[in-house]
1. Match the computed value 0.94 of Rg/Rh (Cα atoms, Kirkwood Rh) to one of the structures P, Q, R, and report its label.
2. When distance in nm of label points 7 Å out along Cα→Cβ at positions 209 and 273 is computed for each of P, Q, R, which one produces 4.8?
3. Volume of the Cα convex hull per residue in Å³, for residues 137-200 alone computed as 83: which structure among P, Q, R?
Structure P
Amino acid sequence: MSVHPSLKKENRKGFIFLEKFDFLNLDKTIQIADIGASAINEQPSYTELLVRNIAHLSAFDGDKRQIEGMKRAFGDNFTLFEDFLFDGTTQTVYIADPSSGMTSLYKPNPRVLRFFNGFDLFGRVEQEVKVQTRRLDDVPSVPFIDFIKMDIQGAELTVLKNGTQRLKDCVAIQLEVSFINLYKDQPMFGEVDSYLRSQGFAPHMFVDIKRWSIAPTVFQNNFRIPGNQLLEADVVYIKDPIQMDKFSDQQLKKLFILAHFCFRSVDLCVHLLLALEKRKVIKINSHQRYLSDFK
């Protein structure tokens, strides 16, 4: 896989060389699942882990129009699954323009789309197709997942509920949540948050918060310039960091790698290193060695 220009030696102090963390000694490659992996105007947070060959990517996307873009983005360093993940039943997929990212197993809600500038165009359904969906737990070639990223236009909660076995060792989840239901019967942020908390995860950070302008107000003749209305966000949840006793040593190490390279969460990294020190898995004061790069 070629190195993206932004992934060459970083100038930002502290985020430079994996060699500094060789004391972690991971037993296994970090397993990443990206569900809805179409590469539309985005460089995933996990890209550097692929470049450094310390992670393997399982990429799921049932929209065959996105495959070539995924190959350009990921090279040969991933396994492709051309599945619509959901609950294993036959569903209707509502196909929108491939560049919109709004193809979904949920039917767009025209009234809500009209509330936002431009979304009646983005969410326009070009075709409706019946598909056989698949449960994440029914994908035998993906035995476990350490980090899952999801952006599947409302289907995230159903996939989570049908993937509990694959996710039982998962330490981090990044997913898109909605504050306004662009699709009919789409689960809202509160429902997703409540479920993840019930499964032992805690919210860690907002990667991105998308606001949009309410029709018909347009700022500076550009309808993409947002107003204050919340639309959706990417949120990272992590295995509850308060309950360190529920982590295995390997889970602590893997979450550290994710927190450092994917989330840029220095304080979480120190918290995890201290837990490893307490278990005598790594040398005492390793956290100070790490933290010295950020002073």
Structure Q
Amino acid sequence: MKMRLNPVYSRTQPYWVIGLTLLTLTLNPVAFAQTKKKAQPIPKGVKVEKNLVFATHDSIDLKLDLYLSEEKPSSPMPAVIWIHGGGWLNGSKDKCMASFLAQNGFAVASVGYRLVDKAEWPGQIDDCYAAVKWLRTEGANYGIDGSRIGAWGSSAGGHLVALMGTRKPGEESEVSTQLQAVCDWFGPTNLLTMPPNNVSETRTAEQVANSNGAKLLGATVREVPDLAKDASALFHVSKEAAPFLIMHGSEDPGVPLVQSTTFHEALQKAGAKSELVIVEGAGHGGKGFQTIEVRNTVRTFFIETLKP
């Protein structure tokens, strides 16, 4: 069933297959590179606290940027963590797609984590857990309610937030890392079945060995299947998972749509709350995910889950 974001629709549907107009994705790599270079503007009425150190791992200071309303909140605010993409190789906290939520009564923490040139798995997820702990222990100083924390990420960031919403940390801590909501934008959820991680007619063993997945794990998924499962949200699904909003382009050339549909079905089967939005005509991010309709869908999800 195809449904548009503009009319009233039911969230009881197992899938939202959303037809959006004017969603032509430009795949020109030069244009994409130019888009990446643009600085992310700070929304009107929002201030930012830059480069707050939230943890130190392997002698590396991990930093986040905290976006807050310029108006003092009347009560503690929920927080949304933004995790950037970039194939675990690139990207930075400086381009925060979630900063607009600070206009709607949320604190937004754009988090930097160790890329694969600094750490292999599970360093990346450990850094994300540390950001949650910091918000719970230090967030009150910024007017944050540490009991209401969500996360949102795209691509590799989507991969990490999906794990934040399902996977339990390897070490117990007095400070909980459990999230109250997760928005996963086209993140890989099963590294074992991702095409770049497997030899095929179009991909050689040498290419697989040099894939982003192999760099993340320190070996190919076939060499370390248990580690690949640990780094895949699909294998951590349970009834205790956070409520999920999953969004994926129907024409995604980078992360197959089945990564999200299978994950969504597993969450529902386990008894967890999951909503799937398939953005018709959209690819791996791009203009299809920059519309008012898509932004409003994300905003509504976090309002309903973190501001009941």
Structure R
Amino acid sequence: MEFDTSTHALGALRTEQVDAKFHMLDVMSVSELLSAMNESDAEVPRAVALQLPAIEKAIDGVVDRMMQGGRLIYIGAGTSGRLGVLDAAECGPTFSVSEDQVLALIAGGDSALRLPAEGAEDKPQAGASDLKAQNLTSRDAVVGIAASGRTPYVLGALAYAKEIGALTIGLTCNPNSEISKIVDCPIEIDSGPELLAGSTRLKSGTAQKLVLNMISTITMVRLGKTFGNLMVDLQITNGKLKDRAIRIIEKATGASRTLSEKALSDSGHEVKVAILMLLLDIDADSARERLRASQNRVREALN
């Protein structure tokens, strides 16, 4: 598949434009700079709101794939890649998904999380190779993240994903991008020119982070990882999270802290199990059986 990634068109991208409002940025006071950045950032949620139908379509596709045992895979370069890694990394402790259920790939590998690897994004074959190494299947959903919408590494990955039959989603900050032309679900957040011209770690990065929050969080809600707005599938790996788990059990059941703490211990530190034990007055094994019969969803298990 051929892509137009020629550099002569870069200057025409919305994210590369120079915003005349901020042409005196270097002589502004700190107070003025703060107001300017705040004003600029306020445009992002409005731009995201315009793409909610496209985001909904993408999430429905991700949920469908994951319910069939597929994975959610983010792939990007630079800031976009780092944001994907951040979102994927937080899914484990928040929702108790395994590392191979939600994962992220970044051009240049893990070292690119801390050190520049700018040349790595120019290789479409590297994106395809990185997905091949993950044994991509048609049950998976691949989210290509690129503010410009024309990053060769991401384009190569998405083209390979389409060949395999995986669901392809493109998250960009430039309308009518190369990525949007090839994916099943294009998400185009037109966040406009940056306060610091071309610095897409600013508004573009914020827009991408907001959308990634939506994709991962709403997917997990639909997969039964919450009870109401409570995180009932969190991993208890330290004192803070144990305290949070006890408070969640208290809130979900109305039980005292003492009873909630005991139920958490008796459940083997499984919040969902503890909630069912208290609400239904059953033992841990019976609670687990109810969860298994209800696709691990607390509300269905209660019925």
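1. Q
2. Q
3. Source structure for this number: P.
None of the figures in this text is laboratory data; all of them are computed from the coordinates on show. Just so you know, these numbers come straight off a predicted model, no measurement behind them. Cβ atoms are built from the backbone, for glycine too; each structure is taken alone.
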